[in-house]
Structure 1
Amino acid sequence: MTALVDALEAREGIVCAVGAGGKKSVLYQLVREHSGRVALTATVHTTEFPADLGMQQIIDDDANLQHRVAAADAARCVAYACPSSKPGRHAGAAPETIRAIHDAGGFVATYVKADGARMRWIKAPSSDEPLVVPGADTVIPVVSARAIGEPLSERVAHRVDRVAAVTGIAPGETLTPEAVGRLLASEQGSLQCTAGARVAPVINMVDNEQQEKMARAAASAALAMTSRFDRVVLCCLRRPEGPVVAMVTG
């Protein structure tokens, strides 16, 4: 059984998840699978960190975070963010702060939610998104297999107009595997703000054989359109035998 952290080659460095369709869940899985000292944080608003991750949690103003995390040097896993006035939410830390904490804190890996999608299954970024940490080692663009075959609408997509512009699929038309592949391979889509980073896309929520078939087609389409990545990992985080359903390579 291949661990997701190994399929994505995401055991070291700063790893940012972007896109839509399960970014937080993917990051939580990477934390669970890692045996070294890791951090979990965000550059954007995020939900409260799950207690079952067993991480020491530090919520403080950005100016205090580096000192507070440094003082937690005995903790194997640390989750940190800034306070938010929104119930059940934390605000993101500044990307430069995350960079400094990672470099000084002795973390093998820092996992970062670097994008928001309002619980949708697919997304294309606006001009100021995503908020990737400078010098990130790996970026994981995420999309949900549940979006494939659905009409392009606000029910499934965040920033419908941007998804339409990147994929060529008009609102109301079906999101084909080829369209999702185009999003994953586009410099104005899933590759935006990833310059200099290794890219390892995930098609998440591959819950059945039909979704696997469509996800494989989307992955193959993406790999044919770009040389920025050499694999697309298909996963189902609820799968009893392990989250990695398949790894499609170019």
Structure 2
Amino acid sequence: MTARLRGVLAPALTPFNARLEPDPARFIAHCRWLVDNHAGLAIFGTNSEAASLSVAERIVLTDALVEAGIPASKLMPGTGACSITDAVALTRHAVGHGAAGVLMIPPFYYKGVSDDGVFAYYSEVIERVGDDRLAIYLYHFPLLTQVPITLGLIERLLKRYPKAIAGAKDSSGDWNNSKAMIDNYGHDGFDVFPASEALLSKALAIGGAGCISATVNVNPAGIYAVFTQWNQPGGEQLQAQADVVRKIF
């Protein structure tokens, strides 16, 4: 079984060429630099232009990374989609490569969907993929999706699929929500990643798994230093330095 992802992950930027096609060579180079600087790869997240990429393009780019020697153990591809068929295809592909996990946003076209509806979506994907290696990280981004991942939904999914539901990325920007996720489920194998390194030290102090942040694309080493040294002498200064870089962006 692939080891659980922890630490600092980048929603890796996807370069495009002048024809608006993904550029695999530049994508590989950027991802290799991130891995060399101790970052994991949450490819096809929001800052990866996932919504601008077709299923085929995402598959090609994932294949290119693995063929280039990027360890699948560093990968958390975004596989969520409004279409269950697309989500299943992307998830099967990622699991087949041995990715450590998948980051799965709920279907987001229709707003205000009930927990029953969102549960049914994740359940259908899990059942169709049907692979014991599957590790789903729920993607909570209510500002964008208006389809939240509630605490009640997490509890239901963990009870029904304790092996498949591995954790969450919390892009709410609300520390109280991240804290509630960690306090309620973070000590039972549910790994919570806030979407900002500004919350990294606070999250780690109560059992968080790390962070998945856009600025890891430009400051992987600095944010990784916070992850490894947050509770050591100088840790507060490292957090402050990472915060300064974040504020620039």
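Every number here is computed from the coordinates shown, using simple stated rules; none is lab data. Only a predicted model underlies this, so the values are computations on that prediction, with no experimental measurement involved. Cβ atoms are built from the backbone, for glycine too; each structure is taken alone.
For mean count of other Cβ atoms within 10 Å over residues 39-46, find whichever of 1, 2 sits highest and give me its label. All intermediate terms of the calculation are to be shown ahead of the outcome.
Values: 1: 24.0; 2: 27.6.
Largest calculated value belongs to 2.
Comparing mean count of other Cβ atoms within 10 Å over residues 143-150 across structures 1, 2, which is largest?
Of structures 1, 2, the maximum of mean count of other Cβ atoms within 10 Å over residues 143-150 occurs in 1.
Suppose you compute helix-only ellipticity at 222 nm (-39500 (n - 2.57) for each DSSP H run of 4 or more, over all residues; to 500) for every structure in 1, 2: which one lands on -8000? Numbers along the way, then the final one.
Details: 1: -8000; 2: -13000.
So the calculation was done on 1.
Among the shown structures 1, 2, from which was the value 2.2 of distance in nm of label points 7 Å out along Cα→Cβ at positions 87 and 199 calculated?
Numbers: 1: 4.0; 2: 2.2.
It was calculated from structure 2.
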